[in-house]
Structure P
Amino acid sequence: MTIRSTLFPARWVSPVVAVCALSVSLAHAQATQFVVKDIEVEGLRRTEAGTVFSYLPIRVGDTFTDEKALQAIRSLFATGFFEDVKISAKGDVLVVTVVERPAIASVEINGTKEFDKETLKEALKGVGIGESLIFDRSLLDKAEQELKRQYLSRSKYGAQVQTRVDQLARNRVGITFNVDEGESASIKQLKILGAKDFEEEELLEEFELSTGGWMSWYSKNDQYSRQKLSGDIEKLRSFYLNRGYADFSIENTQVQIAPNKQDIFITITIKEGEKFTFGDIELSGQLLGRDDELRSLIKMKKGETFNGELLTDSSKAIQDRLGNYGYAFANANVIPDIDREKRVVNINMAVDTGKRVYVRRMNVGGNTRTKDEVIRREFRQFESSWYDSRKIQLSKERVDRLGYFSNVDIETQPVPGTSDQIDVNMQVEEKPTGNLLLGAGISSTDSLVLSAAIQQQNLFGTGKTVGLELNTSKVNRTISFSQTDPYFTIDGVSRSFEVYNRRTDPSELNLGDYIIETTGAGLRFGYPISEFERISFGAGYEGTDLEVGPFSPDRFQRYVNDFGNSSYAVLLNAGYSFDSRDSAIAPTRGRVTRLTAEYATPLGDQEFIRTTYQEQFYFPIGKLYTLALNGEVTGGFGLGDSPYPIFRNVYAGGIGTVRGYRASTLGPRDADNVPIGGSKRVIANAEFFFPIPGMSKDRTFRAFTFLDAGNVFQTNEKIKFGELRYSTGVGISWLSPVGPLKFSLGVPLNREPQDETQRVQFTIGTGF
């Protein structure tokens, strides 16, 4: 075969025109047929000749006919590479002449603000318009419609797109899309017709879509979306089904756009029907001999008001229980029998276990920074083992409790070609793990109080934590460095260490004539004893220098006289923790227990014990509300002839303890009315989280009310609950990119004359 290339000017010729040209170019060949001795291809610039030959139905040695010529031209046009194809004959040589389609050299999008340009370009590639692709003018309309579709998803119904194609050298084109986004359309009217037993306002409270409110700029709940409307309709259906309306139906849904393309009117017509009650409830099918066990999971009772949610929950509970035994595809199908005369719904739950399956693979996706092994070591469901829904759920919760991910989803997928294997796919969404911890407040005595720390969780994706705390206030200066390896061994033994230097100098603000400087280091190991429990043991060293002057408080002068300016302690510590929260970032259920004990051994200058016991509870109330409770008790006392060190005192007031009071000011005071803290502390907090109006579905941004109580007491004092300080207030919680943020406004309830208030406070990165 001989290949000869000839450069032709680019022309826009349709396949029909090309076929007509073929009939002319082959006029002389129609008189006679011939055997093809050679094939020449002309006009190629980018396309390989082999590509042409692969699509050409004519080979050397074949007999040339008009039918084969037409077939060849259709085959070459079907490739999409050419805008013109001609076939001619020179003696017994077949000549194929082609004009290639231009290549797309560039795609530019101007005027877009709503979308990232790269996102739009990826969408255009899906319809065949992208850099380095072959240009087909017929696809331009599809490209314009795709751009408009993207804007329709953002309620920009007035978006306009104009396209310009520029011819470039070397048979290339540049495509420019000029976009006029227009204004976003908003819902002006949302009506529900046909409601009799419920007010329209009550029904619309279930909707994510609305006519807008003061937070619509953030939630965008006034922007129409077909998906959101479908979801709201299902919520409306569930609302009625959960209240006994088994015959409820959606009669009609209308969405109208005003001529100005800025206003949207939505009308939903419903038929409520009558209220029903549950009748006979039966369980049938493959019960595996566990009839009583499965029946106990049914939440409906005969005579109760019909409730679709109870039906769904019962079915899911049965399926989950069977999933614990390896039946991943078990179904508990609800078969209702509606008696409209008696207004009774009889239920038959038919159980189909399916085949028992095992897990082929546990797949992880979405982790761009976090290493796979950091996630996989939290799995409790193993590959090549029988499927167990409990272990899969536990795996999800353990990964979520790491605190590295804003979202963790898990799903099962059957393995193609098998009936007893599944793959479990976990998809995570990483969040920034470099937390900046800040605290600030405005008080009646100080204009602004600040503290800061930097903590990098999941360092380099290894799951290790490194922390650096820097506090450079005039009174308290702290430098500390800590590192934690949660999997120091493959068995889950953790190791953490800390080095620190803390300096307290109240003389800077004329609050006291003394300086306390503490330098120390500690090492701790943690051992898992169950899925939720750990114990820890550690040791440390701490040296303290106390400088006093002639005007120092008596307690410090007495301490220096008894023990000198310098002292050190050799410390042993132990701890126990229990954590069953469903999430470390925004928990809605579960419990946290922490118990720690620290013992200063006789190897040091002093001997004492300090213990701390803390409990946290999270209770979901419905799907939108959460009640969080926290309680903490700390106590310390000296052993033998050693008193409890005054520089080990704990304090209360402010962020993390009792809001509404200035930080570290509650409890005993000296003769100069300076807070001195104490060896005992009692703290109690209650927070009730609820959605912000207009943002009910956004759990990352919620409001809360709180009630705090607490105080500190000296070693020789009994804990007197009558002396606890109380405060209440409101606040906002936001899962920000730098960590959980809380802004609170606290009001003291039983302030004493010596108490100092701090009404406005915020904190980033802390719980309670």
Structure Q
Amino acid sequence: MLSTRTQAIRDSLFANPRRVDLERAVLYTQSYRQTEGQPVLIRRARAFAHLLAHHRIVIDGWDLLAGNRTATPRAGVVSPEMSPYWILDELDRFSVRPQDQFEVSEEGKALYREVLAPYWSGRSLSDWYHAHLPEEVAAAERDKVFAVAQTDKGQGHIIPDYQMVLARGPAAIREDVRARAATAPDNEFYQASLICLDALVSYVGRYADEAKRLAADPATPEGRRGELVRMTGVLRHVAREPARDLYDALQLVWLLCVALQHESNASSISLGRMDQYLLPYYRASMDAGMSDAEARELLRCFYLKTNTVVFLRSTESAKFFGGFPTGYNLVVGGVDEQGKDASNELPYLLLDLQHDTRLPQPNLSLRVSSQTPDELLHLAADVIHLGDGIPQCFNDEVNVPAFLRQGVSEQDARDYAIVGCVELSIPGRMYGLHDISMFNMMKCFEITLKAHPEGFLSFEALCHEVERTIDHYIALMTKGCNACGLAHRATSPAPLLSTLVHDSLERGRDITDGGARYNPSGVQGVGTANLADSLEALRKAVFEEGIVSYQDLMEALGRNWQGEGDEALRQRLMTRYPKYGNDVDEVDQLGARFLDHYGQEVERYDNVRGGRFQPGSYTVSAHIPLGEVVGATPDGRRAGEQLADGGLSPMVGRDVNGPTASLVSVSKLENWRDANGSPLNIKFSPSALAGEDGLQKLMAYLRAFCRLKIQHIQFNVVDRATLLDAQKHPDGHRNLVVRVAGYSAMFVELSRAIQDDIINRTEHVL
């Protein structure tokens, strides 16, 4: 149950429509006009400092934790220094577009058109990227074979070293940087870091001043004054000193999150293993007499704070990330440095809080292993049964070895956490550009077929040509990704974030310049299930049984199954031959072959930060727009229809042999290779998990997931009737949270296409 306070906060989050907030853009532009000719690191640091000194801070009448990115919650922040163009194009469409709508005033439109866009045109990250992008890469992007991300946004998908900040405090970190700067006076990174740390300390002080002012205001209710006095003391302390207790720790972590978002306006600055780094502060509070109710209230307030932030994305980007996945991924469970179960009292508390808040953020993740206690797994099953898609589960017995294989130390590998939606990362030590590109394997397949109208001498010859096409476009994709990485280095370094990631201080280099200890670049292969299903249909129908010639099948595909006899052929191809996800070796092995080939080829390439490219296979909501650019396929898909969701999931509606068969199919893939993140989506009927018997079945299912060495699994527990009613009567289902793919979202805030995808996923029973 939410308290009166937290219910009021929850209600206020959705009380007003989402608006475009131009404050950051205005302040950032003011600073850049004043720093022309200075080094980019210094300009970025000064812009950050200017923003923190002048943006409007708010502490409302219910807050226990201070810190706001925008004056009103869930407002969309604009960062024209990344790309001014898409914003300019969409000013008049923000309020009417199909996904992630925002209101913008006429005054705001004029300000953007007349002041902000003209200044940033030709100066942005996007400008640098496109100026240095080889034409062959640009052509492949236009053909929708892959989509390089982060060409119009800042650095995210990272976990700062919260444990270090809490243990040392901002002032001690600042003094460390000051000492390093004294020995290297020409190092611009150290100079920029000092500017940022000074600004951070002052920023926290501004909140302390505001809390003090409100406490002294005669209009403030008496009971609230005491809370504000306490908040003032906490803020004064954490501005400089290490955290002492749970209140200090939560306040400092949240203000750090807000500050880092001010720096880059980037998604997925994730929370890491909160059950581990909060533990000493939680215990200190308990030992000092804090009640369980007080601890829960502070944590509820923190959870609610993570829902105050949404991201303003372009219409095209919103197709890929619909429903505001902000990436506040909070990880519990897993093993410790010695490889032993790390469970303590906090995983139970942090999971249980989902019963109260029922919101999509934080994106709770549970690390599981053979050592995970039954009690924790039982609680996780109970929370999953709520239907919010939380927690998603990650398998230590796959993911730790996957990191070891990449050269990560054993100690660091055992400390892995999740950034963004499903991407695996090392807290405080890795800058992974985990979401740098999505690669459409089905587009490669389509290109291969169209390039060979004459057909192939054998099925193996066809497979070989598909692999060659994949190889060609992976080479182009990595060039595009590296151009994006260089664009970030040239235009958008992040000195504060870098200061909180090892080994940037030791190396004296920004994370965009290879300062982090580990520097992979994560790219996602999409379409495994559809490729396997299509190849199996071709193998059987054309090469083995000869029920249709290659040329006739290609003509039917070109007609999008609209010609005479095409529908009968389509139905035959869909129903006669096995489909991936049903534990049928012949088709599952095709999926395994091509996903493995994709992964091996990706791993051949180096990035510009001294790391390697690493493969993953997740879609977020991109399986819908990536399907839009692929024509009809031999598995029976019509042109433009979605691809399989999740990454490793079967195509929607084709997993007919039950959820265990899907597990076994996915276990045949090289799960350890796709270390950037590879989810399996499973949808259960609520009745299947009802009662203690249902929870025990789900626990057994999770144990099987772990034993079969599958990397990641996530669940929707909702019936079709509820979703259809929510689609028809959204006002009656404003609080309905569902799993999309790697993240949860309010169902009524999703586009019709994404809603339909979730509705049509196979509803399993156990």
Next on the checklist: Of the structures labelled P, Q, one was used to calculate P(r) over Cα pairs in 10 Å bins from 0, in percent, giving 3, 14, 25, 27, 19, 8, 3, 1, 0. Name it.
Outcome noted: Q
Item to check | Structure with the greatest value (metric relative contact order in percent (Cα under 8 Å, 6 or more apart), set P, Q) | outcome: Q
Checklist entry - Quick one: helix-only ellipticity at 222 nm (-39500 (n - 2.57) for each DSSP H run of 4 or more, over all residues; to 500) came out at -15000 when computed from one of P, Q, so which one is it? => result Q
Item to check | If Rg and Dmax of the Cα atoms in Å, for residues 230-669 alone is computed and equals 30.0, 95, the structure in P, Q | outcome: P
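The numbers here are math on the coordinates, done by the rules we state, and not lab data. Fair warning: this is a prediction, and the values are worked out from it, not measured in the lab.
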